[in-house]
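Alright, structures below, take your time with them.
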Structure 1
Amino acid sequence: MTKRLSFSDFRAVRVILELDDFALGGDKPDPPPSDLIPQKTWHGIMDLPDDVAIRTSDHRGQVLGEVYWLWGRWIEATGEAEDALFVPMLDANDDLQASLFDSLHGYYRTAFSALRNVIELMTIGTCGELTRTPLYEEWRKGSTEFKFGTACDLLSSDASLVAFNEGLKARGHQSLWDARRGELPGGYSRRLYRNMCDFAHSRPGFTDGDLRCSNGPIYVSSVFWDWYYAYLRTTSLCAVLMFLARPKGDRVAFADLFIDDPNVLPPDLLAAFQLVTSC
């Protein structure tokens, strides 16, 4: 059985936007409903994820607030300069918002998968801006595929990044984009992306059924924490990419996206941040 939340709980009442809340659109009022969803269908779709959203926000309000703040800083960092990073950042912004929404409602696999999209988009955008490869424009036109691995290969050997890549190697690390070789695990971008691919491809052990041990959304504290750390690692990696692709950009906004915590981030990403911020 379901029960209604008390009206004293601000989450109990749904709200909709007014017309003047939208940047675009007319000033005519919305027409009345023309094909209202049946109540039974509505509850069948919404009751389980609504339950997860309430339980998650009952106990993880501070974490949700931090991630929401980071998403807002991403919008600030996007800026208005229409370089090769601009559209990928706009698209990645949607994925970050979707990741937060899905994790709040217990759809953990898709929340991780959206972070994979962010890493891929930002790596390709950074590659397009720094290497000026014609692949980027062809990809934007939809005439060719621009794979994440291809972008990593180009970034690991591009002349503009020699000092950065060599600086990481001098500190005992691989480049962020180096391929896995023998006992070397590969650069951090590739490692993080590889981890997110497990969720995106629903590999055994990484499906929602595996994560929740349930055939529907439920709140699982340990999986939520794993998603939270993945979100922090993703935005931190992207902060480094922003510094590299936009050396004259909003350095404060970029730095705000980086979580300088050795308990969350690996040594090579911390070293990469130190290199880009020392310039």
Structure 2
Amino acid sequence: MKGKTVAILEARVGEQMADLVRKHGGTPVSAPALAEVPDVDPAHITELIEEWERRPPELFIFQTGVGVKALFATTDALGATDRLLRELAAAQVAVRGPKPTAVLRSRGVRIDFSAKEPYTTTEVLAELEGKNLAGSRVAVQRYGETNRELHHELEKRGALVTEIATYRWGLPADTRPLFDLVGTLERHEIDAVAFTSASQVHNLFSVARQSGREQVLKAGLGHTLIASIGPVCTAALKQHDVRVDVESHPPKLGPFIQALNDALSVR
């Protein structure tokens, strides 16, 4: 990565990624493509809890710490946290990683299924492999957007799935860095672009489309190394006809940066 310029579209851990790029001798260019937009409707949460009290879910699946915090902040404000905790105590609880685990345990919630590293949908489903879900009600805490792979697999196993919306991915308030990135790519001034989510891909193309520069973006990406953190992100890139040069295995930040560094060292 030494002497190479790497575009980073990550927002939440963007600075951490930039530090890792610098550590490998590269120059990071930050163009955040996502913003966490609160999407908790107190009225909807109230309706969900009332529905759960009538027809209790057999399983809750929590995917992010941010989302669990947002859910509890809403139930705290509604005075409904005790009701939520009763439903959680009566059901089984699955978590995707350490962050939602920490928030739930701070509220005294028992964890029945905990996904192993690298904490992806694959590991969540593996933990649930022996559980009969036919006819079961399953409540899934959404993150950013619907986890279509998880939703599909649960329904395939016979589950009745409802979502708990807590936040969604939107465009950042300042999209100028994304517009500037398209121009930088056009001038061939970027050696690699690091994509860490499917939503980043869609938002980058959305911004380019709004300015009539989608084809310019595609051409620019065609002249640089494209790194994807995992299969879902790769599928989004292919949807936009973007070639993927590097895909991280496993889909975690450390291995991703290492794979990117290895690929750039031979270019």
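A short reminder: the numbers here are calculations on the coordinates, not readings from a lab. All values reported here derive from a predicted model rather than from experimental measurement. Cβ atoms are built from the backbone, for glycine too; each structure is taken alone.
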Structure from which 38, 19, 17 was derived, semi-axes √(5λ) of the Cα gyration tensor in Å, options 1, 2:
2
For mean count of other Cβ atoms within 10 Å over residues 136-143, which of the structures 1, 2 scores highest?
2
One of 1, 2 was used to calculate FRET efficiency 1/(1 + (r/R0)^6) of positions 88 and 152 (r between Cβ atoms, R0 = 30 Å, to 0.05), giving 0.75; which?
2
Structure from which -19500 was derived, helix-only ellipticity at 222 nm (-39500 (n - 2.57) for each DSSP H run of 4 or more, over all residues; to 500), options 1, 2:
1
